[in-house]
Structure P
Amino acid sequence: MNILVIDDDTSIQYMLSEICEFAGWNVDTANNGKEGLNVFAEKGADVVLVDYHMPEMDGIKTVGELRKLNADVPILVLTVDERQEIADRFLEAGATDFALKPVKAPDLISRIQLHARLAKLTQSAPQQKSSEEKDVFVTKGISKRTLRHVSDFLHSNREPFSVDTISKEVGLAYPTVYRYIMHLLDEGKVETIVSYQKIGRPKNLYQWIVD
């Protein structure tokens, strides 16, 4: 598997390269968004890791430009910023998921493996499927592939879960799961169940609506 790392910090590049090479993957690196786009256009990649804060072209712009080159490649954003509004901007630009800094090797390897597997399942789908069945963004910031992954978990378990629990169970970052849960709420696929804890504020849980 080929991984492209786009980060202006050479020490982060080195660390991510070491993690990926330990997992048995090939790694290409780029020092900024423009260089990353050139490397991707020339060599491609199975998964792309993009830093948020970079000179010349920031992570959001880089993600958007990568999506113009390839609609399907998993793009994981490296960031220390956990604000949902920042996550939403990345997802709307075409990001697939997030890896929060400081990066933990086991978590990053698991997340890359998950998205590579989901991408491979999409690519190996029967060719006769209609364009509606392909992995496209069903609406801005919502990938059909990731939506199916979250939906399958909720549909299979049929009990209420917090966003944090869903995040851990499906292997996606919290901001990604939250965005998809809000979409499923809007679509009438899940419902909110308020859990009143003995201590602290009520907690929102989310459950698949029985068909």
Structure Q
Amino acid sequence: MSEDLLKTFGCVPIQHSSLLAVLHDYKTPNDKIHRWLQQGCLLQVKRGLYVVSPQMSGELWSLPLVANVLYGPSYVSLDYALFYHGLIPEGVVEISSVTTRRSKFYKSDVGRFSYTHLPLPYYSLGIIQVKPAENVSYLMASREKALCDSLLLARNLRVYSVKGLESYLQQDLRLDFYELAQFDIALVKKLAESGTKAALLGLLVTLLESLSC
């Protein structure tokens, strides 16, 4: 009976307290949780946070949702979001997120999750809600925000002109310029005006304006 209840969680991450509620009739619910882990019915993301195995639930867990729940406040961004929005050709294994908290990294049987700090007020702009299924929704960077995040967090990036930025986007990120031409320039301007590397994001605004002509 408890296994049937476990299936109802589907692909949604489960807190330890939720498992205890399901197992309220058990004298030793933690022993049952331990057996589920040993049997592979449950996988541990971190202490106190789990997902049901696809073999048990019939659904693959949502990695972006796991990323949101694992460490927050945060939203999925960078290469994962760029690929999701069709801006770069290759998918990625690691789920990269941005947070207002200190940077952090998690590795578990479920996946690899990295979190990089960016400050307010920049952080709060350009976040969208993705709802791939009725019971699943998570926060992700818009395509504009994902690219801006990638520029801000790129290591050793030295770009001082629009031409230099265009070259970086084409050769290093292999960005789809057709998609780039569809960007919301007003949003990128707001991101640039937030004060976080305003000069770099200002170059992006100029490039986008040239593409829209």
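Just so you know, all these numbers are worked out from the coordinates, no wet-lab data involved. Note that the structure is a prediction, hence the values are computed from the model and not measured. Cβ atoms are built from the backbone, for glycine too; each structure is taken alone.
One of P, Q was used to compute semi-axes √(5λ) of the Cα gyration tensor in Å, and the answer was 40, 16, 14. Which one was it?
Label of the source structure: Q.
Where is distance in nm of label points 7 Å out along Cα→Cβ at positions 96 and 120 largest, in which of P, Q?
Ranking P, Q on distance in nm of label points 7 Å out along Cα→Cβ at positions 96 and 120, first place is Q.
Given a computed value of -11000 for helix-only ellipticity at 222 nm (-39500 (n - 2.57) for each DSSP H run of 4 or more, over all residues; to 500), which structure among P, Q does it belong to?
Q
Out of P, Q, which has the highest value for mean projected area of the Cα convex hull in nm², for residues 112-191 alone?
Largest value of mean projected area of the Cα convex hull in nm², for residues 112-191 alone: Q.
Match the computed value 1.8 of distance in nm of label points 7 Å out along Cα→Cβ at positions 80 and 152 to one of the structures P, Q, and report its label.
Checking each candidate, the match is Q.
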